[in-house]
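Some structures to go through are shown next.
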Structure P
Amino acid sequence: MAEQSFYESLMAGLEDAVAYIEGDKSRGREVVREIPDPVPVYKAEDVVRARKALKLSQRRLAYALGVSPRTVEAWEAGKNEPSGAARHLLYLFETDNSLVDRLVAR
């Protein structure tokens, strides 16, 4: 069997794509990825609860998260919420307290 030209290969791929969309699942494949549970959103009371459960001052929590103490104060006052890496770290700290011990000498 002779090698397909670029055009023939491209047309075969397009025909497979059209057939797949029209319901012929044998002409393609699907990859389904499970999305892990999202990290929770931390409201003011959640930050206070997490900090107290970890037995940390605002200053020590700020140090562990790599943010300023004023940022932690603002979170706890409800002026703003942790996002991005800080939110993920809070979640990890709550899940495994030993992580905090490694970051903050008590």
Structure Q
Amino acid sequence: MKEKETILERLSNLLLERKDDTGDNSYTTQLYKAGSVKILEKIKEEADELIEAGSADTIKNQEIIHEAADLWFHTMVLLAFNEINPLEILKELERREGVSGIEEKSRRS
């Protein structure tokens, strides 16, 4: 029996479906049609908004959560656009678990 899908799996599947559905007029399909430059612009915009929310004089956790969700979503759009399953990112994080960030970075050099 298959375990219940996570939100990452459900969203990933939906993003991949939207990529192949050229007749769909969803926001995601519009991003795909605009191409990687537009998707990257959205990621930059969402990252800037997250930074702004996290550095505000009065930190509001709900704003940080909202902006982080936007950033994750648009990052997942980029992954799907490039046919990368977001679960691969989780595998990479698992691979790095317990490894010093300094050590991990030096391995990539």
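Read the figures in this text as sums done on the coordinates, not as results from a lab. As the structure is a computational prediction, the values presented were derived from the model and not from experiment. Cβ atoms are built from the backbone, for glycine too; each structure is taken alone.
Taking FRET efficiency 1/(1 + (r/R0)^6) of positions 9 and 49 (r between Cβ atoms, R0 = 30 Å, to 0.05) as the criterion, the largest value within structures P, Q is that of Q. As an exercise: helix-only ellipticity at 222 nm (-39500 (n - 2.57) for each DSSP H run of 4 or more, over all residues; to 500), calculated from one structure in P, Q, equals -23500. Which structure is it? Attributed to the structure labelled Q. When Cα extents along the principal axes in Å is computed for each of P, Q, which one produces 73, 27, 21? The read-out was computed on structure P. Structures P, Q were shown, and distance in nm of label points 7 Å out along Cα→Cβ at positions 33 and 65 at 2.8 was computed from P.
Given 28 as the derived value for relative contact order in percent (Cα under 8 Å, 6 or more apart), which of the supplied structures P, Q does it correspond to? Structure Q accounts for this read-out.
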